[in-house]
1. Comparing distance in nm of label points 7 Å out along Cα→Cβ at positions 16 and 120 across 1, 2, which is largest?
2. Comparing mean count of other Cβ atoms within 10 Å over residues 64-71 across structures 1, 2, which is largest?
3. Comparing mean count of other Cβ atoms within 10 Å over residues 24-31 across structures 1, 2, which is largest?
4. To test your reading of the models, identify which of 1, 2 gives 229 for volume of the Cα convex hull per residue in Å³ when calculated.
5. If you work out relative contact order in percent (Cα under 8 Å, 6 or more apart) for 1, 2, which one comes out largest?
Structure 1
């Protein structure tokens, strides 16, 4: 199938397919006329990449999943490297949650202080003392 057909079946743009190819995630064959040729396995790979990207993984982080599919598995996440990639991403999310919770606490404290602030309305003493 041609690149536009792959893009359509996988639900991505042709530009996305070219990007995945540039990252080495898919490697099409070339027809005698130079056109890229893809097969049904490429549709599954591109769908998997798209799903993983939507979960916040980077293109590079999808490599273990792509390799797992290319190894003949019917799921991309059954290989040890895929499981490690999940664990790493979860750890990154947990760290970000901790950072955000800390920031939220600081902001909540500042908000509370600002809401309960009452300006000092007494006039400063303008007489000099000697």
Structure 2
């Protein structure tokens, strides 16, 4: 098992990760994790932990993780939007087929305002793209 572990572990947090170097080559044959850095993917900052100096290999691994993490988060964003489209379709079906008047009174204004806001932004962004293409 220990031979299959990666050399680095990233404890994910909201805006990045704590970076640990994984060590299994010790006399007790136990897993040691030593924190080496803190990463902020929003601003690209890599801060060494304590007085530590990061090696070129450390930096390469961290930067690769940051690229992979940003790609994963971008994929999740798009997936969330596709799910939102599905959810809007399900909401339309619920409104048409099962919603009671009381339920509709409860959600109509909030849903109409959110949909109007979304439509306004989408139309403006599409117009901007069309004008840019010309």
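None of the figures in this text is laboratory data; all of them are computed from the coordinates on show. In this text the structure is predicted, and so the values were computed from the model without any measurement. Cβ atoms are built from the backbone, for glycine too; each structure is taken alone.
1. Top value of distance in nm of label points 7 Å out along Cα→Cβ at positions 16 and 120 goes to structure 1.
2. 1
3. Top value of mean count of other Cβ atoms within 10 Å over residues 24-31, among 1, 2, belongs to structure 1.
4. Values: 1: 218; 2: 229.
Label of the source structure: 2.
5. 1
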